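We did not get these values from a lab; they are worked out from the coordinates using the rules stated. All of these numbers come straight from a predicted model, not from anything done at the bench. Cβ atoms are built from the backbone, for glycine too; each structure is taken alone.
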Structure P
């Protein structure tokens with residue numbers, strides 16, 4: 001099996017997005033349920049979904065040969081998303097920016113940085129769980145996410161609800177800030193951009209800040 005997953009295979013792929021968003025930190029605040037229970041509104045055949053997942057992610061050899069998505073977006077920016085057995089790892093220009101899993105590190109992208117990928121709908125959805133927002137930014141992002149979720153079969157009728165729950169998991173305790181000599185940082189636990197808590201990431205954050213500023217332009 002080819003380890004690289006063409007990004008086109010994610011288009012309108014109900015099984016993939018149902019699987020993927022279960023890794024996010026989303027939740028329904030009113031019903032007090034996590035995203036995996038939220039996504040039960042997406043009606044899929046569980047047996048077929050399990051069989052698809054087993055093949056698609058190469059479960060028989062996932063430890064040695066995990067599958068991944070990777071693309072070069074510009075001469076200065078590329079990304080990779082690697083699907084390990086117990087976590088999903090994210091890279092920009094081969095630099096680690098976080099993961100979804102038991103020991104997650106998220107809240108990397110700002111809202112503006114995420115929206116710079118809007119011409120790449122599947123990529124925007126992939127990067128969504130790695131984004132950090134403030135409560136007052138939800139009304140900006142929610143209709144955009146809802147629009148993209150509507151394109152996924154079986155998500156259409158619940159897209160507004162699912163978008164709301166996913167965005168609940170993106171809200172940060174405090175906003176991103178400009179740090180002199182570094183660029184954008186934050187004070188959020190479990191974020192690579194929190195260089196106070198994780199100084200080992202400082203040089204990587206400086207480099208990525210420069211690349212992401214250029215990409216937004």
Structure Q
């Protein structure tokens with residue numbers, strides 16, 4: 001169980017994202033981003049070493065407000081071989097130095113996301129310790145993925161998503177640019193064997209629901 005510390009971060013997560021978002025191929029804003037935290041959830045690391053957060057931010061630096069899904073991991077030491085995925089470093093008021101990574105490149109987040117899709121893990125509230133996030137939905141209709149570590153996927157960014165392709169041909173499509181689902185139902189797309197859906201707050205205060213990730217057994221992604 002991850003313990004949520006209500007303390008200071010220097011720089012803040014949003015300050016890190018202000019510098020990092022424009023470096024991503026799926027970022028569609030103009031000029032300097034103005035990210036606002038709008039939602040998300042956490043997953044627990046069974047070893048208790050890595051913080052795992054799926055953050056939703058909205059940004060109105062372009063013609064309209066856009067929502068982005070940003071999976072992040074927080075570590076107490078650098079992750080070997082993941083220098084290219086470093087979002088930045090922070091000083092945590094309780095835990096000390098923290099290294100923040102694009103979670104798609106962190107094996108702990110990938111393993112826990114697979115576990116969430118299959119139903120072996122529960123989404124946790126973003127800012128409350130030991131509280132299940134009931135707004136997060138998931139489904140899985142494929143064969144058992146097993147409880148062992150997920151083989152390292154090949155990670156590739158596109159104009160609107162990040163694809164995680166496993167050696168067995170399974171592909172997870174993580175939707176970076178979020179779109180509210182019709183009638184507010186975040187359902188798995190056609191051909192998907194699993195999905196994760198979630199909610200975030202729009203600038204007018206309304207609550208949106210949409211697809212966060214979809215799993216494909218045939219690699220279509």
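Each of P, Q could give mean count of other Cβ atoms within 10 Å over residues 29-36, but the derived value 15.5 comes from Q. Thinking of P, Q, which structure, once helix-only ellipticity at 222 nm (-39500 (n - 2.57) for each DSSP H run of 4 or more, over all residues; to 500) is computed, gives back -9500? The correct label is P. For the structures shown (P, Q), distance in nm of label points 7 Å out along Cα→Cβ at positions 37 and 181 is largest in P. Comparison across structures P, Q (criterion: FRET efficiency 1/(1 + (r/R0)^6) of positions 13 and 141 (r between Cβ atoms, R0 = 30 Å, to 0.05)) gives the highest value for P. Quick check on the output: 0.9 is distance in nm of label points 7 Å out along Cα→Cβ at positions 77 and 109, derived from one of P, Q. Which one produced it? This value belongs to structure P.
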